[in-house]
Structure P
Amino acid sequence: MPFSYFPPLGEQVWGNLDGDIERQDDLIDLIEEKASTAETKQNLLINSNFAIWQRVATPLEIGSRERTSNIATIETESPHGYETGDTVQITNMGTGTYDKPDGVVITKIDATQFSYSNTGSDESNTTELSGVSLLLDRVSIVCSDTDFFADRWLSLNESGEVIATEEEEGAKLTATSSDKFGVMQIVPHRYLEQYLGSGLSVSIDVKSNSSATAKLALISWEGEADEPTRDAMSSWNSVGTDPTLVADWRYESISDEVTLSSEFQTLKIEDLTVGSGSKNIAIFLWIEGISAYENIIINNAQIIKHSSYIPYKRSYYANELAQCMQFYRDSYSLFHPPYKHTDEGKASFAASFGISNGNVIGTIHFLEMYKTPSVELISSADPPVNDYWAVSTGVNVGVSVDYENSKSFTVINDSGFSISTSSVGGHYVLDAEI
């Protein structure tokens, strides 16, 4: 029954609203206003406050090693981002005395070197290209150009690496060079369709321990839906000149330049209209005028359907995690990176291996992802290796993936092995990123 058929209500009914509603029309207006406010709080970004870090570390190649007075010194091929007291796994070193699959507490020396206690004879610098180090106990990742760090967020770097670390205040980004760098999150097409042609507002909070400058942009992709070029920069250009985008990416709007300080500032763009030819949009923040190893902290990013900026409203962690896992997931703990040497969380199937090459070991089911993911199988043995799982005796055996879809995949015996054992198992990583 329409509201207009309801009899008028006494003013005392609205005492909790300070008597502002005097007619039934006012009640209708209030309901519509509340509905509109709720709608504008819908953030198109996933993981908008950098809460979910499933990719919490990157394995780094080891370039060389040496040892003096029971202190081993390791040099990595790229800046490691480790800090004194971090626990780092060291594997595949070619000599067992250096391997630390369960992790070792390290002391940072400089950007590409760290040391740890290691018994043995003194040794001059020795090339060790096969070794790998991996951060185990702190949420951090070393990002080259177009790497993901916090889920759904890409690092875009003119040169060098960016070390991204989860902080209480957001994501701390430390560039290893003084060149420009940025971050970007791409909005999937299915989330965008209803907002095309509507007024949008974009914002993000940024602060720095330097005098760097920052700009915020909304860019749109006009190529095939959900197949955008992740490396969106054709040229970063000189300081003071906006980056040039590659084909099919274009700027919808760019904010004013802001000089950063030690206090958060909100960069924002208001009342944007995205054309119907856009298949995806992305929020893009870039930083310039920064010195190497100075820090930027970002948080509270949003794209909302509203003609003007509205203060950020935080989503529930569980909601953000569920959304992130549509695009990326793995069998490891959320606090541990892939390639960690661990049995925690691994998938395992009971089996008796008199089976032949190509037989099914088992099927893994999961909540539906955004699309059929690429699947990476990783042994839980030491060292963890791709395309292998381990039987209960600890022996690595070859496995592969078949019958993939957005809800499950099947593990296949890929090597015709015949081992008398009770089980086989390992880890997996699923990637359905656009």
Structure Q
Amino acid sequence: MQQVTLLIGIVGSVLALILRPPRALVAYVAVLVWYPSYLTVQVGKADFSAGRIVIVFLFLRCLLSNRLRAEFTWSRLDTWVTLSVVVYVGMYFLTRPFSLALENRSGFLMTTWTTYMVARLIITNRKSLAGFVKGVGLILAPLAILGVVESVTHRYFFLHLKVFRAWDTILEDPTQIPLKWGLFGRAVGPFSHPIMFGMCFAMFLPLVWALRRERGYWGHLAYAVSAALVAGALSSMSSNAWMAAIFAVLILSIERHKGWVKPLLKGLAAGCVLVELVSNRRFYHVLLQYANPVSGTWWQRARLVDCAIETVGEWWLLGYKGRDPGWGRKMGMGHTDVNNEFILAGVNYGIWGVFALCAVLVSAMRGLIQLHRATDDAVLRSWAWAFATTIVVWIISFQGVSLFGQNIDLFYCLLGCIGSLAGFPTQRRTARAQVQVCARRQLVHQSSIA
């Protein structure tokens, strides 16, 4: 299977080199979502997925392009993403053997910072952003249909490929996968877990929905593709993906009523305080209990937060240095399933990892808010709202799942798009200012001649 993976990586790399930059980025995403990341090419002790092969060539292309480098401007989000990656890499080297850290963090950099910078360099204007999202929408729509087929028919088209994993060759039996409500299976597609499969659609749903403002046939096609993405998220039969899709739809539906945002946030904060005061449970226990439309393991997720708070003195400085935190016995399991992105950052990198993740999300949201306030362009404001919705979807999802597999790459790719989008108004103002300066110089020159 390594030969097939290498072939997919080569084909994807060729497309990344010959297509126009936005389409090259779409080709990279296509390789990510349609080819399992657990199928790798082994070079010594290192494992290279097809996506990592493609992103290396795409990154080199961006660095060698004078046009892309000339249009790039460093932003505040670039700083925070870079600092967060420095924390993740540095803490890993401090707490693990050097050889293991070197191997692991090399691949980590390809998946995170390299992917982020490629998106930042390629997405330079609104046209490139819309073209990228259109291409991704057309790629995800058939994948969503495949998910519905898997959920209804219980036939899993990629599951048999897991036997070729380098680290775990146990083949999963499709007949042993539990059904929801005794009828629907949990679609997984080419992803390693149904939650990641559903989350992929939920994070792109707001962006595809923003395409309804585009001219031409996309003004109508965006509705159909958005509906397909909702179906794809629901086909995972994961409470986390369901909640992500539900919140995405709710937030997108109030775009025309932005005045409701502050009252809703104040009401949510007041409700949490009230529940904390009058209930015999923590407020997050109550929230997680009612945030599971398909009967997910809310108790385990709430108890995980309890364990993290109770043992903060053990992990705040250096994390658990790659060891199991030992919280599993408190949750009735043999090992600790840290299915919370914020807590996992603390377990792996200490409190510094939690600060780094929060700083990136806050910086991204702040940039979008500033964009929304600075521009009077209705389309740009809609893009800002869509990406802000995606950030909210991430924050909600991180309470019940930690990212892995293809979704890490997609997370940093979309962060790169946010970093570029936040600079669009500044670029327009700069261009306008340059035109005004040139006009003044021309008038001065003409008057001096006269």
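Every number in this text was worked out from the coordinates using simple rules, so none of it is lab data. Keep in mind the model is a prediction, meaning the values are calculated, not measured. Cβ atoms are built from the backbone, for glycine too; each structure is taken alone.
A value of 2.0 was derived for distance in nm of label points 7 Å out along Cα→Cβ at positions 155 and 283; which structure in P, Q was it taken from?
Derived from the structure labelled P.
Here helix-only ellipticity at 222 nm (-39500 (n - 2.57) for each DSSP H run of 4 or more, over all residues; to 500) has been calculated and equals -23000, so which of P, Q was it run on?
Numbers: P: -2000; Q: -23000.
Source structure: Q.
For the read-out Kirkwood radius over Cα pairs in Å, for residues 99-234 alone, a value of 18.6 was computed from one structure; give its label from P, Q. Please report the intermediate quantities before stating the final value.
Values: P: 18.6; Q: 17.1.
That value comes from structure P.
When distance in nm of label points 7 Å out along Cα→Cβ at positions 83 and 363 is calculated, the result is 4.6; to which of the structures P, Q does this value belong? Write down the numbers at each step before the final one.
On the way: P: 4.6; Q: 0.6.
This figure was derived from P.
When mean projected area of the Cα convex hull in nm² is computed for each of P, Q, which one produces 27.7?
Numbers: P: 27.7; Q: 26.0.
Only structure P yields this read-out.
Where is distance in nm of label points 7 Å out along Cα→Cβ at positions 203 and 299 largest, in which of P, Q? Write out the running numbers ahead of the final one.
Working: P: 1.5; Q: 3.1.
Answer by largest value of distance in nm of label points 7 Å out along Cα→Cβ at positions 203 and 299: Q.
Tell me which of P, Q gives 16.2 when you compute mean count of other Cβ atoms within 10 Å over residues 315-322. Kindly include the intermediate steps, with their values, before the conclusion.
On the way: P: 13.5; Q: 16.2.
The read-out was computed on structure Q.
Identify which of structures P, Q gives the largest calculated value of relative contact order in percent (Cα under 8 Å, 6 or more apart). Before the final figure, lay out each step's value.
On the way: P: 16; Q: 19.
Comparing P, Q, the top value of relative contact order in percent (Cα under 8 Å, 6 or more apart) belongs to Q.
Rank structures P, Q by mean count of other Cβ atoms within 10 Å over residues 67-74 and report only the one at the top, that is, the highest. Numbers along the way, then the final one.
On the way: P: 16.6; Q: 13.2.
Largest calculated value belongs to P.
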